Structure I
Amino acid sequence: MHPVLLNDFKRQWAEIGSDVLRAVEKVGASGWYVLGQEVRRFEIALASHWGVREAIGVASGLDAIEIALRAAGLQPGDAVLTTPLSAFATTLAVLRVGGTPIFCDTDENGLLNLDLAEDVLRSDSRIRFLLPVHLFGQSLNLDRLGELQTRYGTTIIEDCAQSVGASWQGRATGTVGLLSATSFYPTKNLGAMGDGGAVLMNDANLAEKVRRLRDYGQSAKYLHDEIGWNSRLDEVHAAILSEAVLPRLTAWTSRRQQVATAYTNGITHPAIRLLRPASPSASCEHLFPVAVAAEHRADLEGWLKSQSIGTGRHYPILIPDQKAMTAANHEVRGELTVAHRLAQGEVSLPIHPQLTQDEVERVIAAVNAWSKGSQ
């Protein structure tokens, strides 16, 4: 059997390769490689696609969160309420700008539990920042986020690294907070051929600040108004995203959603729980996570591997449990019971636009045929 991969970049290249090469040729022929017309063109297209006023390209998703926090006014020592279940970059950004991450538990789908988040905000008025993550491509309840922002005067920075195209009751993620951040890492739904990211916002003054921060803090050539970053989206990546990826994003998202619907309807194994979004949420299906008992995870993974089906783990160690956090100032509010259970039992199934229907059916059949203890 040929393998069913978690991501299949060779198939993706077969689809977009000619457009990528044309984009690279255009940049090469232009003679301008950093912060030129291609970056600006992509920023305008991305902002229009997302439904925001401004999108500003930076070097990575991590930088996008860092710069957003700085632009929002975070000062060293400020507390930032966030999730323990995410890529480490979410918390790393807080630490790198001098903030103190505060963690509370997730809901059963792995997203920040907004009821618990409200309890924390209510009990601790010093927490001025909230950094939620729209994990797996699922949207948090944007209405609740807006309420928390208004009720507690909290500055919200949305981590949308996995949620381009996701929405809550028709409203796109990344449109509630003061700023939001996304990533163009190759595995993302809108992925480049290397690192990249963007900061999104509707405030023109904040946009100018972000543009300064990404480029050494310059307001003009050799005029440095503040301490900034060297964090610029390359012209080549911007051209590739504009020419080859963004025009396909809507169709690719639709295909991901078709695969997710087939999995949702077809996977019936009683020991496997599908982590599906609440009904008002339209997921962009960045990942398709399922959960099993911790003691059975390796067995399920082994069985699927024997069937030539790839799997992933997102994320097996909670952020506050990482070794790096022993030297970092942080706090945990309450027990992280749900997040721990998910970290120990989550398995991600293949989901990408190039999956064939036969492969989707193979995954469903293999998952349903799993017999605990078979590996």
Structure II
Amino acid sequence: MRVAVFTRYPQQADTPRGGVEAVAVVLIRALARLDDLEVHVVTLESGRSTIEVTQDGQATIHRLPGSRWPQIVDILVGPGKKQLVRYLKELKPDVLHTHETHGLGLGNLPIPHVFTVHGFDDQNLIADSAGLARLRSPLWRLVQRYGLARQKSIISIAPYVRRMIEPLTCAEIYDIDNPVDERFFNITRSEEAGRILCVGWINERKNTLGSVQALARVVKKGVQATLAIAGTPKEQAYYQRVLTCIRENGLETRVELLGHIGHDRLAEELARSSVLLLPSRQENSPMAIAEAMAVGLPVIASNRCGMPYMVSEGQSGFLIEPDDHAQIADRLMQVLGNPGLRRQMGEEGRRIAMARFYPDAVARQTQAVYEKTCLTASARG
């Protein structure tokens, strides 16, 4: 079976930027290992002027020039969509699997199509406090409704996602978690007491400032704790607020800004940390949580959106209200001050991760969706 997967795919496969790229690399490599699949990845990249075809292991990567049109228009009628459709027709896949918003505009293609929903741009804009968010969010909501209504097969990465999309589509919905790179399941822990890790963009949605404010409370209680932030700023104004908070609370020696890090460095950071903290305001199925669980690291995450479906309250970690800094600090002190609790939570998280996030299992589930989608399309004629 020839499979075309449309997604973002990093130039350096071991240095993905963001959760979708991380998922893409792990899933593509796992799918390509299956004997009866021929896997092709297709991307649209801004700044590119020519098509480039390369190999990543057993998968073929097709990098196409992206469009300069606004994405909300390009996915429906723009040159990016038109080029993508032309290229897919020449590639002639047996099934198309899209992971990006362009998939919203491809529901009526004659190629059997599976669309994985990773996020909701209307909500992300609000959570990010993006420019003109109150105007742009309703427009994205309309596009999402239009696109979801035209899908026939959808993969939902979390029960929260299923709940959001069910009223908007008649598609067959399959529940499959995002896979986690195998290396995270094989890490030997070398914990540094009191080390808190945050992973993700430095922005309003990830609530990086809330992590720093919680650390300030923990330190004032006399706890020897440090915070490592692995991520880069999306907006300089927000980043300056984070730096100001660090300075005003005298945390310069307790906060380490790691910037963007690759998988190897991330594995090292997870191995040496005591707890992962993710007080995001909006997430669907964050890779940072799944990777921490695979390593056996306790997780403190927000009680919003898809995160409660990943973190088992009191078992593999704690759920918190993202703007309640006192509660976050209390939970951090509870975990940091109890080695037995950390070990118990880490073991439970790892057990869950093995069952839900191991890449070969996710690839086999995904292949089964491809086969069923093709059979259904053939039956429809």
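Numbers below:
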read-out: Among I, II, which structure scores highest (criterion: relative contact order in percent (Cα under 8 Å, 6 or more apart)); value: I
read-out: When FRET efficiency 1/(1 + (r/R0)^6) of positions 105 and 233 (r between Cβ atoms, R0 = 35 Å, to 0.05) is computed for each of I, II, the largest belongs to; value: II
read-out: Comparison of I, II by distance in nm of label points 7 Å out along Cα→Cβ at positions 17 and 169 - largest value held by; value: I
read-out: For distance in nm of label points 7 Å out along Cα→Cβ at positions 161 and 193 computed as 2.4, the structure of I, II it came from; value: I
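Where a number appears in this text, it was derived from the coordinates with a stated rule and is not lab data. Small disclaimer: the values here were computed from a predicted structure and weren't measured. Cβ atoms are built from the backbone, for glycine too; each structure is taken alone.
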